[in-house]
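Student: Got some structures for you, see below.
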Structure P
Amino acid sequence: MAYVDGFLTPVPKNKLAAYKRVATKMGRIMREHGALEFRECVADDVKWGKRTSFPRAVKQRAGETVFFSYIVFKSRAHRDRVNARVMKDKRVLPMMDPKTFPFDGKRMIYGGFRVLVDK
C-alpha cells in the first residue's frame, strides 16, 4: 500500500513566486529519486474555523496563505530510501537553509501517513 508524506505550510503571499520556484525544483528532484507524486496545493476554499482549521493549525498571519502539500511513495521503506537519496543530492542543500526559506518553517506541520483507502 502507498505511503504519503503530508505538509501544511503558511506562506506569505508576497513570497509565492519564490515558494513556487523552490517547490518546483524540489518536486523535480524528489521525482528523479523515485517519488511517485509531488503536489503543492494552495488554499482556495479554506476558512478560519471556530476551534480548528488549516489556518488555525499553522497560526496563519495577515498576508499569508496556506499550502497543503503531499508526496506519494510506494511504501514507507521506499519513502525512507528516496528521502535518503534526496538529502544527499547537492542541489538540495542550498534550499535547506531556514534563513532563505520563503516561509516560516517553525509553523510547518508534517508527517508520514499509511494509506488506508485508495480508490
Structure Q
Amino acid sequence: MGKKINFNEKFSMFSEYWAPRVIAEMNDYQFKLVKISGEFIWHDHKKTDEVFIVIEGKMGIEFRDRKVELSAGEMFVVPRGVEHKPYAAEECKVLLVEPKGIKNTGDSEGNLTAENDVWI
C-alpha cells in the first residue's frame, strides 16, 4: 500500500534548480518535483511527451514558434520530439510526469544535465 506524499515537505528537502527529484512511480512513469529559475537549454524528448504541472510560481516554455506561460494550478503537455526551452523569472516549483529513464536534457548534454532517478 502506498503512502501520502506532501509536495511542500518534499520541496523543502532540496534547493538545487533544474535537478528533478523522483517522488513516486506509477507503472513505467515517474512523478518528479523540480525547482526552476532562469533559463534551461533547448532540448527535446524524441520518444515521449513531457508534462509540466506548476505547483507554485510562474514559468514559461519557449518553442521555436511561440511561448506558453503557466501559473500555479496549470499544466502543459509538450509533445514528443518538439524542441522546447523552459524558463522562470523567479523560483517556480513544478511537478513533471514522464517515463522512467528520461534525462532532463533529452539527447542534449551539458552542465544542466541532472542525475537520473534521484529519489526524495
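FYI, it's all coordinate maths here, none of it is from the lab. All values derive from a computational prediction rather than experimental measurement. Cβ atoms are built from the backbone, for glycine too; each structure is taken alone.
Student: When Cα extents along the principal axes in Å is computed for each of P, Q, which one produces 44, 29, 26?
Tutor: Traced to structure Q.
Student: Still on this structure, please answer the following. Supply the structure label, taken from P, Q, corresponding to distance in nm of label points 7 Å out along Cα→Cβ at positions 63 and 103 with the calculated value 1.8. All intermediate terms of the calculation are to be shown ahead of the outcome.
Tutor: Values: P: 1.8; Q: 2.5.
This value belongs to structure P.
Student: Next question, about the same structure. If semi-axes √(5λ) of the Cα gyration tensor in Å, for residues 15-78 alone is computed to be 27, 16, 8, which of P, Q is the source?
Tutor: P
Student: P, Q: which one has mean count of other Cβ atoms within 10 Å over residues 87-94, as calculated, at 17.5?
Tutor: On the way: P: 11.0; Q: 17.5.
The structure behind it is Q.
Student: In terms of distance in nm of label points 7 Å out along Cα→Cβ at positions 31 and 55, which of structures P, Q is highest? Please report the intermediate quantities before stating the final value.
Tutor: Details: P: 3.2; Q: 1.0.
Evaluating distance in nm of label points 7 Å out along Cα→Cβ at positions 31 and 55 on every structure, the highest lands on P.
Student: Quick check on the output: 48 is relative contact order in percent (Cα under 8 Å, 6 or more apart), derived from one of P, Q. Which one produced it? Don't skip to the end; give the middle numbers.
Tutor: Working: P: 48; Q: 32.
Going label by label, the one that fits is P.
Student: Taking distance in nm of label points 7 Å out along Cα→Cβ at positions 39 and 71 as the criterion, which structure among P, Q has the greatest value?
Tutor: Q
Student: Can you tell which of P, Q yields -8500 when helix-only ellipticity at 222 nm (-39500 (n - 2.57) for each DSSP H run of 4 or more, over all residues; to 500) is derived from it?
Tutor: Only structure P yields this read-out.
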